[in-house]
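Dropping the structures in below, format is structure tokens.
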Structure I
């Protein structure tokens with residue numbers, strides 16, 4: 001039978017392993033197990049004199065390092081803590097960045113260290129999901145980047161949505177659509193088409209009610225009820241909240257923030273719900289366009305007619321048209 005080259009290599013490797021084991025066994029018989037262990041640690045363990053910060057680890061083997069570092073790392077762990085609203089003092093308690101030892105990376109650093117060197121722990125930061133920034137109201141994004149986000153608030157206007165999607169598709173632009181829960185529940189297919197077209201989904205509350213008239217618990221329920229519907233219908237977990245009519249107070253923003261939401265208003269209001277002429281909408285947007293602008297729209301007939309011209313002029317002016325999430329990313 002003809003044997004392959006690979007088979008021969010396997011046989012050779014096995015032979016080497018067996019030979020090494022035989023050599024070690026023979027050495028142990030002649031020199032004693034303690035001598036062989038010192039040789040083994042010299043070859044495969046941490047070099048002499050190496051310390052993990054002030055803890056000596058010279059000669060330790062890989063599996064021993066894992067046990068030692070895992071034990072020492074417990075004292076270095078810092079739990080991440082979200083920013084929160086102090087409902088008594090009406091102020092924000094800052095977040096805390098956590099940290100944990102990367103045991104595997106620290107072991108690798110130690111095994112590669114030269115003799116008599118000091119090695120630091122390899123630390124990994126744990127970022128909180130809610131920061132102080134969540135407790136502010138966003139009326140625009142950074143002004144250092146020529147980017148603009150279009151936001152479409154939806155609680156009505158079904159007949160204009162698909163034609164607007166066609167315009168966005170033609171220009172290769174994604175916007176952020178803030179949907180009420182009741183609208184998405186009533187028209188799930190249309191809501192799903194918005195998400196499937198590559199647009200970002202934002203939370204516009206469960207209905208078109210006024211959040212400033214609600215208790216904090218009612219605001220939470222107002223947001224979470226919409227979140228559940230939108231997640232089920234569109235498959236997106238919402239993290240941006242546009243209160244209906246821009247209505248809010250400090251408690252509204254705080255309640256949303258503790259749920260992990262950024263509260264978003266606008267830089268430019270098209271006031272398209274009044275059904276002005278398309279030219280008026282174009283002038284409002286293009287005339288006030290600037291870096292970081294948030295442009296508020298609704299699905300109306302004049303908005304649909306103005307949209308191609310708006311996109312064309314903004315792109316020609318050198319603006320990147322992004323989603324609100326991209327614009328406000330940390």
Structure II
């Protein structure tokens with residue numbers, strides 16, 4: 001990502017300092033909070049591939065997240081597979097679900113709000129199915145056996161968990177940057193700006209959009225698998241619930257959709273706001289979600305390009321003023 005202003009450098013520096021500072025704060029609660037925020041950031045990075053670069057806004061990204069988590073859990077609990085096999089299977093299942101949803105939706109020309117509603121419907125259908133069948137655990141969910149150790153991806157030491165998640169988030173951000181700079185990324189952006197013009201230029205928009213959904217599904221499935229390995233338990237409400245979909249889309253919108261750092265910055269900022277609210281007003285459950293809604297409305301009205309875009313715009317305006325002077 002190329003930074004255009006000191007403001008963008010400042011935002012990134014804030015994220016780096018905060019994430020590094022967690023190691024030096026002797027608070028397991030704070031580290032646990034940041035670990036959860038990083039898993040949500042992975043879901044946000046997943047949404048950013050389609051919603052940010054391609055303009056394919058999804059309201060049901062939980063369908064990808066939950067499918068990855070359930071695929072891994074079923075293999076481990078029901079069939080006794082190793083966690084590493086479940087890890088790979090979860091990513092593959094999330095990717096396959098993304099390709100399936102995209103293939104069906106784009107085959108019939110769905111876009112905009114219609115595509116968003118289709119993704120929401122898929123997430124709800126999958127949630128109902130997961131809570132109805134015995135092999136998915138039904139309403140009781142699925143519980144992994146406690147087998148601490150790297151062999152089963154069950155790490156007890158919180159700093160090691162945090163370090164591993166940081167590495168995974170950094171890798172996904174690197175892949176996002178590579179996609180952004182690739183021809184595939186340029187095609188996605190062209191589709192976002194004007195799909196008809198992209199088709200006129202010879203771009204196979206259907207293929208590109210399905211591939212984007214598959215990549216997004218892989219990242220979403222990865223987030224779901226990591227959630228499973230962290231908590232060792234999932235149920236349909238948790239991994240297919242609307243809260244997952246909302247958090248996946250709100251972070252990139254606040255931070256800057258279609259950027260590399262935006263999803264992480266937006267997710268960290270929102271979770272810090274929510275956690276601060278819980279501590280200041282402990283007897284007001286659900287108030288953090290009200291604040292999320294208020295922040296989202298304000299961002300859509302006053303920061304349509306998110307924090308990263310706002311920082312870039314301020315830098316351009318300052319440079320213009322200096323040149324005029």
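Listed values, structure above:
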read-out: Winner on relative contact order in percent (Cα under 8 Å, 6 or more apart) once structures I, II are ranked, highest first; value: II
read-out: Which of I, II yields 15.6 [mean count of other Cβ atoms within 10 Å over residues 209-216, calculated]; value: I
read-out: helix-only ellipticity at 222 nm (-39500 (n - 2.57) for each DSSP H run of 4 or more, over all residues; to 500) from the coordinates reads -14000; which among I, II; value: I
read-out: With volume of the Cα convex hull per residue in Å³ derived as 251, matching label from I, II; value: I
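Every read-out reported here was derived from the displayed coordinates using simple, explicitly stated rules and does not represent laboratory data. Because the structure is predicted, anything quoted here is derived from the model rather than measured. Cβ atoms are built from the backbone, for glycine too; each structure is taken alone.
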